[in-house]
Structure I
Amino acid sequence: MRYLIISDIHANAVALETVLEAAAVQGFDEVWCLGDIVGYGPDPNECVEKVRDVATVVLAGNHDWAALGKLDVNDFNPEARQAVEWTQEQLTDESRAYLLQLPPRVDAVAELFTLAHGSPRHPIWEYILYPSTASENFEHFETPFCLVGHTHQAVLFRRDPVDGAVQALMPALEYPLPLHRAAEQGVRLIINPGSVGQPRDGDPRASFAIYDAAQGVFTYYRVSYHIEETQERMRAVGLPERLITRLEYGW
């Protein structure tokens, strides 16, 4: 089995469709989505419908919960809050019902993985940006590997099986990482596939990953999409200019 892993779509249907097309070239059997289907972008219902149609394991993210009224919008910055409030007005009853039943964390997926939107410790809201935070979170899941999103940054956190030291590693694109070998050696990883709809690691291309269970490898990919089309859609519905501009820079 080959699993396409996506996260933080943020209502960017152009990026999502481009990722699905690029991943189809590589080949995949199932889709795992790590949350934040909506928020920031102009296509919330379209993205919910597409994820519902293609994904087998789907998590809720903080923007999904905010759009449902399950989080206080005052906890968001002004631009994000404006986008949340606009999204709340756009969601159909069907989209709301779908988002409401999504969990923020799932354990023992394909035996090796824990899936959480933010972190295994605090699945909805905690950001794993630094090795220190990752180190604490390794105590909150039992599988060899944990997949997270939320930060919009493609990164791996590796815990050494001997001394427990944790380091952040930048993934090499299209280089198969031997996960099964790592598990055999006692290496544990927290893996972030990056963001489909709003990358924040300095690369504006949409990010995704594929786990090949038969080969035991995990591979990162990036793909360019028509950012201008998403920006035009955002301007047409009056979303904040800062959210529109940042798509060009991947930050």
Structure II
Amino acid sequence: MFAIALIGMGALHFTSRHFLFDFPVPATFMGGVLPAYVNGSLLIIAGVLMLTKKQALAGALLTAFIFLAFLLIRHVPMLVMGENMPGERTSAAETALFLGGALMLAGSILKSHQTQNRGRLLFAAGEYLFALGLFAFGVLHYVSEVFVVSIIPSWIPWKTFWAYFVMTCFFTAAISIFIQRLVRLSSLLLSLMFFLFICLMHLPDVIRDSHAEPNWTNLFVPIGLSGIGLVLAGSTIKQR
């Protein structure tokens, strides 16, 4: 699922001929379609490598490089300068989540080889970065309650309850990872929650309007995050 999300987002760079709204870059960097094609190609390559047994580590490290670059070049400076738009903060949190997932995958692969210490460090860094991104998602759900409620499908009742329930799930999963208790259970439930987002919200949006690029991006992001939840669960051998 992680790899499919990367390949899908990479392909969207080619069909849309620009960076996705989850990969915003400074206007001075928009030198035509070439930068978008380069980023799309790197995402596709990373996803394909991730699907191969021998090159999965290379795919995970390339993915980590891509999202680390966006985090340091774009999101951190924007947040430091006081950019408080919800879209920017959401993109920054998603970038941190994907970076954390890539580091966890790379660390879990290294732990199975002769570089166990390096693998543990990478995995721990990714794990806590992923938890930080989840905590940020929880905060964003609280401060943007009206928007969160507005995107819940009309046929679902008790919208405010579900908005706060999802917020609580993000906080609970983040705390579980931070204190290293019930990590496998919380990551499995988190993966299930993202999968339900796919089925109940984002896939119907794509079916309803398949020409809108944001609908596809909104679909691939939870696919990737659901996969990352499974990476964490699969790497946690015993429940803590």
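Below, the figures for the structure above:
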item: Distance in nm of label points 7 Å out along Cα→Cβ at positions 177 and 217 from the coordinates reads 1.4; which among I, II; result: I
item: Origin of the derived value 19.0 (mean count of other Cβ atoms within 10 Å over residues 9-16; candidates I, II); result: II
item: Structure responsible for 41, with percent of Cα pairs over 24 Å apart calculated and labels I, II on offer; result: I
item: Source structure (of I, II) for helix-only ellipticity at 222 nm (-39500 (n - 2.57) for each DSSP H run of 4 or more, over all residues; to 500), computed value -24500; result: II
item: Kirkwood radius over Cα pairs in Å, for residues 81-184 alone - highest-scoring structure of I, II; result: I
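Here, each number is a calculation from the coordinates, and none is a lab measurement. Only a predicted model underlies this, so the values are computations on that prediction, with no experimental measurement involved. Cβ atoms are built from the backbone, for glycine too; each structure is taken alone.
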